[in-house]
Structure 1
């Protein structure tokens, strides 16, 4: 096997592991359309569904078998004859359409990115003339599985292979034969001019297969959370003990939807989830990890990568920012390493950040709502400079201090002078 084939197989294995088949549903359809009348016969796990459309009027009913057709009082004899012929076509495996539902990818960022363009499009692809024989084979296995339970596994495996092949080729465009592969899902913009952002080629963004494997692996294994309209993913290399340990800690804060429970892991009191910024998200995750590392006498000997998905194109399509946060040891050493960096079981830097949260200020609720967005924007900027530049952004600190006083909260910002002295 040549190097290209090995790379493709490796990428395909990564991709297949991301597809969640647990809630998938399949529906087979045969149709009769003429004289502005549409007759549709559908079969799924629950039985048969008949639908008749004449102009704006529609009639639907469910059947368990063809024998029940003759008892349908709402159907004319002409209708029953048409549906009988549709049953014959179904029995002859002349499937017009197949509908695949419930298909999703396990990683929330990948799923959100590909759902509209790819996973929701699987039925349209399967209904092309190219897949006539595939639909016939699927229905044949489907019918056999109803009579023989052992055939159910064969049907599931065949359907799984077909879906993997179609989606894989659709996403990675391997049939094009191009050396460099355009991509619909990977990082597409430089987030901030001060931040390194790699794998970007301007003006045309193209990726070799090796790079695509690396990027897909990072997206697929990222720890995801929702920040307002954004999805954020934090990629942690697992090739070090502490990197793998960090990922295990964060997995304990996942909700059933695969997203991090920000409220639980942040532990900063009230917080407006719609306004949390990407670096604020990273801070809440890493603060929990750094505190645990100090207790274990360990150090973070790795970098992290932040992937931010936003929907800001005119068509609402997602695009990505990709930030590289260098080796975390400096941040850990300055802000977490040492007994003096903690108070009452919490890090002083987190107590400082929580003092900047408008939601925790002693002010009117309307003032909190009206100023939450700008306060979180400055908190995010402050944390961006700490993580990426290892320095404080005093402009953001002064802005937040002034805003706090202006809005009428006179309680002091906790540990500000002390944290400033560390950095």
Structure 2
């Protein structure tokens, strides 16, 4: 029975893939009738200021990197009154691009039903983010990073480097991917192509720095406290629910923070832990890239996810839309070997509607005990995923080192 079902899936893989993409997209259609949320309204305000002649970073405060601005401007050309529909339309198209990339990568790497797994995991998790998915611009850098992986394995190293540099200019976090990708490009003997693409992609930022202080956006993020969904805030808020701490759930600028004596005491330690874990993860991912034998989309995705998860989990900010960054790369990890990591991150994403915009009470009033436990569980699942990737990267390095040690005597005997 199982063999017959497997054969049936193999014969109709393409039809099943299109059906999965279509069904997942149908769940997103109600978003076109949703009310405008604060983030999109802020994007529209930035676009309107620019069209009125104001210069970002100089005349107005912009908390996003410069390459994000075109994504704010494009919907404005549908008219100010149609800005929301324009932005949602572009985001909906980006979601389809992500699905098509997963479809193409999967079917190029596998001729069996396994090719469907990345697409299935992504499409299963995406509907649970529909409250904010199409009203945040985080989908665009996620698609750019997924495209970079595809370009890398299509031997288009120049375009891969270009994509990564553009991704950095859109959302900064793709900078974590540069060291391991450069090392892999070096091992392939194509590091010059990758470097040229990367440098050309960053050149406009360099030229722009002579006219606008665009780097000030980073200071805006550095001044943030413990955002309510961060790992640290979830632990503290559970302590409040149990009567251990006196804390407040405070709206600050455009987000909510947990504030109080305990939060203030933990904040500097959280920043130190963040710096340490991200640095460690970047070094380990780069080392495993150097030791990696026969790279594949799955192995590369695992290597890239390690610093990305550290950047998310141990940051003092973990907004719900950050899960979008993980999903495409996490889905690719299911192409070979065990696929529980992709399942784990997909499941963590599926928990989002319980905690945001909050299942049982107003999000602005804080989460109740049940929601807080779910939030902490979501965060601990991400910690588990990060730890499993540490084991994977160490295993990659030790396995390759063991291979080299076992081949040395044979090589020496033959000389």
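Just so you know, all these numbers are worked out from the coordinates, no wet-lab data involved. Fair warning: this is a prediction, and the values are worked out from it, not measured in the lab. Cβ atoms are built from the backbone, for glycine too; each structure is taken alone.
What the table below lists for this structure:
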{"item": "Of the structures 1, 2, the one that -14000 was derived from, the read-out being helix-only ellipticity at 222 nm (-39500 (n - 2.57) for each DSSP H run of 4 or more, over all residues; to 500)", "result": "1"}
{"item": "For Kirkwood radius over Cα pairs in Å computed as 22.7, the structure of 1, 2 it came from", "result": "2"}
{"item": "Relative contact order in percent (Cα under 8 Å, 6 or more apart) from the coordinates reads 11; which among 1, 2", "result": "1"}
{"item": "Read-out semi-axes √(5λ) of the Cα gyration tensor in Å, for residues 227-386 alone, computed value 31, 18, 11, structure in 1, 2", "result": "2"}
{"item": "Comparison of 1, 2 - label where distance in nm of label points 7 Å out along Cα→Cβ at positions 107 and 251 is highest", "result": "2"}
